[in-house]
Structure 1
Amino acid sequence: MSKVLGIIAEYNPFHNGHALHLLKSKEETNADYTVCVISGNFVQRGNTSIINKWVKTEMALNEGIDLIIELPTIYAVSSAENFAYGAIKLLNSLKIVDTISFGSESSDIDALNKIASIIYSEPKEYTDLLSKELKKGLSFPKARENALLLYLNDEKYAEILTMPNNILGIEYLKALKRLKSHIKPICIKREKAFYNSTCIVDEYASATAIRNMLKNEQFSDIRRVMPRNSYDLLIQEYENGNCILDISKFEKEIIYTIRKLSTDELKRFSDINEGLENSIKNAANSCNNLKELIFLIKSKRYTQTRIQRILLNILLNIQKKDLLLAKKSHPYIRILGFNSKGKELISEIYKNNPKLNIVTSVKNFMDNSNNKTAKYLLSKDIFASDVYTLGYDKNSYAKLDYTKRIITKD
């Protein structure tokens with residue numbers, strides 16, 4: 001029987017570390033097929049994707065992924081918990097995925113799973129500790145880290161809980177438990193270049209480092225740490241003026257949008273509570289650039305990443321009710337690309353779950369589907385693309401989701 005490997009990624013952009021993770025994952029699982037859920041034009045840490053979702057899809061297909069599915073924007077720009085839940089829910093709904101592989105700084109999946117079980121089951125002693133830590137005014141991630149360390153009372157977990165890929169991996173494991181999924185998780189130890197590393201180690205560098213290199217036009221360094229096809233695609237987009245280096249490209253739009261909203265309207269957006277809407281409104285009324293805006297809002301409780309996610313939600317008009325709707329509804333499957341093996345997977349998905357909303361043509365789906373919820377949620381992805389292309393230096397086109405064809409490879 002065929003084995004299907006699932007991967008969740010941002011590929012922002014696809015680099016040698018991603019290629020190594022994919023190779024090791026296929027070797028460990030002996031997978032016949034690989035399906036990847038990728039975030040689209042905006043990413044989980046509250047920023048833009050450096051290249052659009054169709055270019056990322058082409059990179060992934062070139063490097064051996066068989067089927068690429070877009071993670072809905074509503075999840076892609078949300079917390080690690082919601083990002084992971086949305087992606088796992090999507091993979092689980094396909095009813096063909098046997099294994100999910102994620103990269104982490106730790107290779108101890110048992111330790112990660114133990115932490116995930118605590119967060120999922122929420123024993124009273126742990127929740128009491130969490131409540132005490134939150135009352136200190138700490139950010140939620142820091143409060144949870146402290147509470148878990150106190151609850152586990154074992155120093156080996158200290159380093160695990162400070163690493164971003166470990167945290168995301170824990171959220172994947174928690175989501176699998178929450179959905180009672182039969183998908184088996186494995187983790188591949190992340191080596192050479194960690195998430196926020198800015199150095200090149202051998203032929204490896206993090207996506208963060210590559211984005212910084214591109215800002216400084218260090219093309220020879222970038223070429224060392226990316227597969228050739230992916231590098232060529234990245235440079236092509238850069239030369240065409242289609243690389244969006246960070247969220248500051250939209251700082252005027254963000255500030256303008258906040259200025260025109262009331263504090264009551266701001267409260268409708270995800271992650272805005274405890275009076276934060278007043279800080280956001282006051283900051284937008286007294287500055288004209290993103291760096292200062294974030295500085296004025298930032299506090300001990302609200303990290304820069306969380307603030308940037310909030311600002312993205314405001315820019316893209318993603319409200320609390322939208323996230324709740326996405327969580328309650330059955331996912332739609334927006335296919336971005338596939339190869340010949342991916343085409344076989346699509347047939348299997350149809351066979352296993354004929355009622356699933358599979359989107360191969362946005363225009364046909366929006367014109368003909370009777371599923372109002374899926375159409376509403378998909379409209380958020382369409383709008384996100386329209387906003388994203390405003391950041392292009394040269395040609396900017398609306399409705400690319402209608403006109404861009406699925407990326408295919410033989």
Structure 2
Amino acid sequence: MIEIIIFCLIGSLVGFFSGLIPSLHQNLLIPIFIPLFLHNEILAISFLVSLAISQNFGNAISSFYLSSPPEDLSLSTLPSQRLAKEGLLLEALKIYLISAVIIVPITIIFVLFFNYYISKVFVALKDYIGLILLIAVYTIFFFEKEKIKSLLIFILAGFLGIISFNLLDFNKAVLALFSGFFALSQAILNLFQKENFLKNQIEDVEIKISKKELFFGILLALFLGMISGLLPSLGTSQIILIFQPILNDRMFLLLNSAVSFSNEIFSASSTYTIGNPRSGLSVYLEQAFGKPTYEIFILILSIFSLSTFFGCLLFIFFYKRLFKFFQKINFKILNILIILIIITIVFIFSSYIGIIILLTSTSLSLFAIFLNVKRSYLMGSLIFSTILIYTNFYSKFLLLLGI
């Protein structure tokens with residue numbers, strides 16, 4: 001028990017601080033660490049599950065302060081930027097924290113007591129993913145004022161995604177794509193800001209979400225987390241995008257962050273609940289140790305609970321300290337450093353092909369900003385290919401492109 005707690009704490013520390021580094025996703029780190037634990041499945045789960053859940057907390061600070069989000073937080077960055085213009089960035093972080101505190105235990109209890117029925121939901125929905133996404137995309141564009149421009153960005157991002165996924169494996173392609181869409185492009189824009197926007201933020205700010213909104217957001221997040229965590233190729237950003245036009249920024253932040261945690265738990269425990277791994281973590285654990293037993297399933301859920309506790313403590317301890325630190329340093333030098341870090345990480349993991357994808361996705365992001373189109377439509381890079389796959393047009397589309 002003491003060893004489990006120690007390795008859970010170490011994993012939480014590694015996850016939290018790696019999450020602060022722009023674009024360094026857990027799926028790139030887990031293969032590096034897992035060979036160290038092949039002799040002990042329990043310690044491997046303690047360390048790696050803690051790393052996965054705690055990296056979300058570091059990612060939140062990085063994405064909100066530096067505008068460099070991973071895929072599952074890319075949509076929340078845009079509402080947080082709007083709140084930042086009002087000096088309410090710290091409120092966005094508090095919303096993120098409260099969503100984690102509430103959704104994690106609720107999801108764990110739900111998975112524990114309803115794991116049998118989860119498999120039934122999976123079987124019922126898996127054949128309708130293409131239709132679900134088509135309805136979602138139609139609904140998104142129905143509420144959009146700039147339909148033609150938004151559709152153009154959506155389709156261009158879709159083409160870029162398909163080409164990228166055929167040049168690199170999925171994790172490396174996503175690293176290059178989303179680093180360009182949301183991190184490198186934002187860092188470049190930040191270079192032209194006259195003042196560090198963090199200096200204009202209000203420190204003592206209350207969360208302006210009612211109990212009714214909180215209840216609705218958490219309930220919806222539990223359902224969406226289950227859907228995105230169990231169905232193949234359906235990420236959190238893809239399924240949440242449908243709600244962006246109809247929710248205010250605070251509610252959308254709450255939903256986005258809660259779904260990212262709920263999805264993490266559903267996907268990590270999917271090897272046991274539905275017999276198929278649905279996340280990088282669950283895939284690597286299955287490859288190393290095989291199908292989990294009921295005891296291991298319980299251990300995974302317990303580690304999620306413990307590592308969330310550690311992650312919350314780290315978040316509370318560091319978020320204001322890092323806020324004050326980033327306020328003091330030269331904003332342009334910071335963004336130049338971020339640009340260099342992003343380029344270096346992409347080059348290390350995906351070489352020159354990754355750099356080409358990175359520069360292309362950055363250009364497309366800046367083009368979207370020039371057209372005054374929401375960067376959330378860059379999620380077409382994932383949604384477009386997923387629709388093609390589940391409507392059986394993907395191979396035909398590749399032939400059309402000559403890939």
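All of the numbers you see were taken from the coordinates with simple rules; none came from a lab. Computed from a predicted structure; not experimentally measured. Cβ atoms are built from the backbone, for glycine too; each structure is taken alone.
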Original post:
Here distance in nm of label points 7 Å out along Cα→Cβ at positions 46 and 350 was calculated and came to 4.3; which of the structures 1, 2 was it taken from?
Top reply: 1
Subject >> Structure with the greatest value (metric Kirkwood radius over Cα pairs in Å, set 1, 2) >> reply: 1
Original post:
1, 2: which one has helix-only ellipticity at 222 nm (-39500 (n - 2.57) for each DSSP H run of 4 or more, over all residues; to 500), as calculated, at -16000?
Top reply: 1
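A value of 31, 24, 20 was derived for semi-axes √(5λ) of the Cα gyration tensor in Å, for residues 182-389 alone; which structure in 1, 2 was it taken from?
Considering all the candidates, the number was obtained from 2.
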**OP:** State the single structure among 1, 2 that was used to calculate relative contact order in percent (Cα under 8 Å, 6 or more apart), giving 30.
**Re:** 2
**OP:** Taking distance in nm of label points 7 Å out along Cα→Cβ at positions 22 and 190 as the quantity of interest, name the structure among 1, 2 where it is greatest.
**Re:** 1
**OP:** Work out the source of 17.9 here, i.e. which of 1, 2 gives that when mean count of other Cβ atoms within 10 Å over residues 110-117 is computed.
**Re:** 1
